[in-house]
Each structure stands twice: as structure tokens, then as C-alpha cells.
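Structures follow.
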Structure P
Amino acid sequence: MSYTPRLREDYTSRIVKQLKDSLNLKNIMQVPSLEKIVISRGVGAAVSDKKLVDHAVEELTLISGQKAIATLSKKDVASFKLRKGFPIGAKVTLRGDRMYEFLDRLITIALPRVRDFQGINPKGFDGRGNYNLGIREQIIFPEIDIDKVNKIAGMDITFVTNTNSDSEAKALLSDLGLPFKK
């Protein structure tokens, strides 16, 4: 018996039919879907201390359940004392079951732990059907032990869909359970 994440099962059984009817689509293959989730974090102080990037990679690996990688600078910036090829951040790309598992944990556990949470900003769409969400503190995730955190830092989460329409992408993400502000 194979395991299917709760949100993936909900998407295939309920959300596809609902979106097909509400968006007036002729075929279920036209229904928007979530392709990947990219979690990234820049570490500005990594120029002076290389261990900060290792901590960022460790934390993203704990949060996502998949090994994160260090991102390298693309060019030299003399004013920041930055050389090309230096590690300056961390990122992880989630697809498939891990993506749905992370989204489920984000919606049900992490976002309700944000102080004074009123919903996420609906203006984070980029015009091509992708949504960007910024999180100010990594400690909202239960996988992070607050005693082992050396510095509170934020991260960016990008939801990449297979549609070019922001309205279709918002309908998909709302049906998946992202709590947008009214």
C-alpha cells in the first residue's frame, strides 16, 4: 500500500473538479496545478562568517525534509567584499509528495504560529501565475529548536504553478488552503 499526502489526494479528488467548473475549463488537463515550491534564504553576513551558510542549509533541510544546497554569488561586489563563487545563501526545491507534505505543514502548523496572523498578502503574485511569500522568522516551524537557533532570520517561499494567470493561480492556492487576506 502506497502513501499519498492528504493535500495531493484532496487536489485530485475535489479541487480539480471544483476549479474546472469555476474557471469554465473544457478539459481537466487545463486545470492549474502546483509544480514546485522553492524555499530560499539569503545570508548577508556570510561574507565574514562561512558557518552561517551551513546553519542556513541545516535549518532549510530540517524544515523541508530534503537536503538544501548553498547558493553561490554570481559576480564580484567590491563594496560588500564579495567574491564570485562565495556561498551567500541556501535553497531547496520541493516537488511531488514532499511538496504537498511541506504545504500541508505550512498551512496547518506554521502559519497559525505567526504572531497576530491575519492572512497572507494576496499581492505576492508575479504576473506569471507564481506566488512569493516572505516569512520573517524561521522559528514558526516546529522542526526548528529555538534553543539551537543562533540568529532569527527569514526566508522566501515561492509557489510555482503551471498557469500564466494570477487569478487562476490564486484560485488554486486558495483551494489548497492558503489563507489569503480578504
Structure Q
Amino acid sequence: MINKPLNMVSQFISSHKVGLLGDLDFDFPVGTHAIGRLDSNSEGLLLLTTNKKITRLLFLGDKPHERVYLVQVNNILSEENLQLLRTGVSIPIKAGELYTTPPCKVTIVEEPRSVYPYAFTLPEHGKHSWLLITLTEGKFRQVRKMMAAVRHRCKRLIRISIEDLALGDLQPGHVRETTEKAFFDKLKI
């Protein structure tokens, strides 16, 4: 598992001049690939493996798996917008088609460092809110689109866990290895 920092893509090779996973100070085994993605503006838990079946088991299986995000948005979220996020909002997906997100858990976080020790407020102009969002799916840029649907811009997006596999105190840019058994047990696959 990696705590992916800002301005890094979730891949080892790119034709663009971007931060890559291979830039991290770790000797990754041949055939290592990311399970799921975080865009370059997102941070946090990124899982890597050489086992190709894990992606299918985790993201394409019948059982949904929880993903938890710590999110900083501009302005103060109203109770009405919190309820909209909790019950489902319409977001654009392929070719502008609208998709209604399923119900999810959303709570306001007063002290983000209590959830993630490396949470800091990015320089901003005006007020902001920190949220803890738990989803069981991961459409392309879903959290950002959900925030836009309630007229808030995502300023910081940090995935802090997938099922029971959590960042904990893993510093940004660092890697933590785990056994395959612990990996499967914590991911409930």
C-alpha cells in the first residue's frame, strides 16, 4: 500500500511529464500495478499488487467494498446538502448520461487530523468544510462530481481506507508491505 501524494499519477509509465509511482523510494517487483486509481489531484491509499485477480475480486465482484475519503470542500456545507449527499445525487458519467449515486455515509469532521494525521488545510479564500465520506463504489471522479452536484468544490481529496485496510500513520510518499493473507483478510475478499 502507498500513501500517494499530490501531483502523482497512479501508474509507472506515462508519455507525459508527471510524477509516477516508480519515482517513490521503493524497489517494486516486476509486474506491480495499481488496484483502482487516484487522479493526480487526489491523495491517500493506493493499493499495489502483482496479483491480477485482486482488481476483479475487489471492484468487480458481487460484494460491495467500502472506501472512505476525507474531503475538504469550499464553504460550509448545509444540512440540506449533507442530506442530499447521503441519499444520492445525480452526477454525469459517460457521454453526459446522468447517474444517481446510491445512499452513502457523510459526516462533518471538525478536526481532520484526528482522522488523518497529515491533514492540513490548503490555503483558501473563505470558509471550508471537512467531510468523511464512505462509498461502496467508485465511479470516475465520483466524490468530486458529488460535491459539484451540491455546489461545493473539492479542495482536497484523501482516500484513507478500503474496507479494513487503512493508511493509519503511513506518511505521504511512503510504502507499506503486507502479507497476502492480511491483505485479503483486511479487504474482505
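Derivation of every value follows stated rules applied to the coordinates shown; laboratory data play no part. It should be emphasised that the depicted structure is a prediction, and the values quoted were computed from it without experimental measurement. Cβ atoms are built from the backbone, for glycine too; each structure is taken alone.
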> A value of 0.75 was derived for FRET efficiency 1/(1 + (r/R0)^6) of positions 52 and 148 (r between Cβ atoms, R0 = 41 Å, to 0.05); which structure in P, Q was it taken from?
Replying inline: Q
>> Quick check on the output: 18.0, 57 is Rg and Dmax of the Cα atoms in Å, derived from one of P, Q. Which one produced it?
In response: P
> If you work out distance in nm of label points 7 Å out along Cα→Cβ at positions 84 and 100 for P, Q, which one comes out largest?
Replying inline: P
> Computing mean count of other Cβ atoms within 10 Å over residues 28-35 gives 13.2 for which of P, Q?
Replying inline: Q
> Here helix-only ellipticity at 222 nm (-39500 (n - 2.57) for each DSSP H run of 4 or more, over all residues; to 500) was calculated and came to -7500; which of the structures P, Q was it taken from?
Replying inline: P
